[in-house]
Structure P
Amino acid sequence: MIVNEPVPDTFEDTPAQDRDPEWFKRAVFYEVLVRSFQDSNGDGIGDLKGLTAKLDYLQWLGVDCLWLPPFFKSPLRDGGYDVSDYTAVLPDFGDLADFVEFVDAAHQRGMRVIIDFVMNHTSDQHPWFQESRRDPDGPYGDYYVWADDDKQYQGARIIFVDTEASNWTYDPVRKQYYWHRFFSHQPDLNYENPAVQEEMISALKFWLDLGIDGFRLDAVPYLYQREGTNCENLPATHAFLKRVRKEIDSQYPDTVLLAEANQWPEDVVDYFGDYSAGGDECHMAFHFPVMPRIFMAVRRESRYPVSEIL
């Protein structure tokens, strides 16, 4: 992995967090949109320095953990979920030194930090994809899912039916089709390639080495494809998440993994992993079906829209 800016020497002055593997069960999480939160330099864009300046306020509110949506380098065609560099900060928000300063300052106030990590896909502007389309036989040739036609995996639903007619898009450079479960400018990574697995685990460890406390793992149900399935929640996906959890637990204790799996509860529960092993995948998962039902319950002044889905 190549890092284009120096990684700051950090954490000497940061008080160690007490070991507490279940801290997330009691924590108040606050999602903070960096771009709209606090602008430190008057350019009209919120940034990491601005967020750092407001940590006393967030501490006063009673926040235990700050969750940052994507702030990586990106062409921003999908709010930063189209990543073009997994180890660089979007320049609008600052740089790695600003991020480390923010994490250190949060820790000094007893607050933890988790970040979004987009596992399933990259931007089509990512150097990996540009190399993959240019040189099929090169080191990045199999970093994405390519095919000679668009006939495979017909059982997979199209998620963005209002903008995408297919999960396949033809690339005129490579003269093949590439697979994408989301927008066509977000090609899916090929997790069948061990090099891709290593790249992603390395990127996770990069941010953990900077002191963060966990990840919201974006779009995890779609990591693998199998013919004859809907290409969601596959055993291979769970096997990879178990590997991620094992490596992180062994090197970064008390790190939390939050699964962003927009699925029905009977499928989401599998993202906690093996209960007999105490849970060996993610520590938490979103309950997507309950979210709109909260508003329905308030509108109807009835508990049933929520209680029916629990």
Structure Q
Amino acid sequence: MDFQKLKHMLAVVEYGTFSLAAQKVNLSQPALSRSIQALEAELGLPLLDRGTRQVHLTPYGACVAERARRMRFEEAELQRELKALHSGDSGTLTIGLSPTPASLLLSPFLAHMAANRPQVRVGVELGATAALLDMLRAERIDAMVCDARMLYDAADIDTRPLAPLRAGMVCRPGHPILAHKQVGIEHVRQYPVASSTLSPEVSLRLAETLGPGGAPEQMVTLRCENLDPLVDLALHTDTLLLGVICVTQREQEAGRLVEVTLPSDPQRQGHYVLARLAGRTPLTAQDALYDFTQQCWAGFASFRPRSRPR
């Protein structure tokens, strides 16, 4: 059934005459009449009673007109919704964040979306990169910010690299380990060490600079994919927090945490990416995540902690 013919019938009903309806739909009166006749022939039923002055619906026509009005409304709603989706002002966006990106981005991104795109329904999944990758492939999330090293061989994933973030260790001021000018693994092993899952690259660099005992599987005693309780441990106990340094930027700037001087290694960095399924047309709302992350990330990468108190 041709929807355009249904629109023509509605025009005749709503404007009352073929002549006026023809003007409104930009057709000649004979062309409009043929369109209605073709619709009646297709349905095998009379839809209009054609009087000398006014056109009236038959009972069949009333049924068709009611449905046609709903279809016209749904068409307008579809166009409106697609326009809103394309503008990024509506729709649903479900993102995944691995521990470090979650600590850095989660609260500010949600605040940004609430203030700037309040009609977009935002969902967030938190977890290790491997788990988020499974969610992305299952289309349970639309995009994610995660560890880059685990996606290098993922041909089905489109990635956009972010600036590397320096990794290291922090502790509370006054921690006994700060008495050592150069900290070695023998000093670190005297205290609890907390961390989220680290990338293979960071793990390798730690093992190379601290020795075999510096590998996270040997050194880390407290592991959690939520960094907030680990930061709290470092603030209030002798726990050493291992990971990306800028995660505790606020605490370091306030003098509540300081960096532990590990053997120098400029390559001890966390590498992260924005990622989504390759070959898919993304919703415009995904641009909000990409734009916001890239704007914030330069500040994360440029953070340098204050000199520790002596």
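Values in this text are rule-based calculations from the coordinates and carry no lab data. From a predicted model like this one, the values you see are computed outputs, not experimental measurements. Cβ atoms are built from the backbone, for glycine too; each structure is taken alone.
Supply the structure label, taken from P, Q, corresponding to distance in nm of label points 7 Å out along Cα→Cβ at positions 23 and 247 with the calculated value 2.3.
Numbers: P: 2.3; Q: 7.2.
Of the structures listed, the value fits P.
So Rg and Dmax of the Cα atoms in Å, computed for just one structure, reads 31.5, 104; which one of P, Q is that? Mind dumping the intermediate values first?
Values: P: 20.1, 61; Q: 31.5, 104.
This value belongs to structure Q.
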Out of P, Q, which one gives 14 for relative contact order in percent (Cα under 8 Å, 6 or more apart) as computed from the coordinates? P
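From which structure (P, Q) was distance in nm of label points 7 Å out along Cα→Cβ at positions 31 and 231 calculated, if the value obtained is 2.6? Walk me through the numbers on the way to the answer.
On the way: P: 2.6; Q: 6.6.
Label of the originating structure: P.
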Here mean count of other Cβ atoms within 10 Å over residues 119-126 was calculated and came to 15.4; which of the structures P, Q was it taken from? Q
helix-only ellipticity at 222 nm (-39500 (n - 2.57) for each DSSP H run of 4 or more, over all residues; to 500) was computed and gave -8000; which structure, P, Q, did it come from? P
Origin of the derived value 18.9 (mean count of other Cβ atoms within 10 Å over residues 71-78; candidates P, Q): P
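FRET efficiency 1/(1 + (r/R0)^6) of positions 127 and 279 (r between Cβ atoms, R0 = 25 Å, to 0.05) computed as 0.55: which structure among P, Q? Provide the component values of the computation, followed by the final result.
Working: P: 0.10; Q: 0.55.
Checking each candidate, the match is Q.
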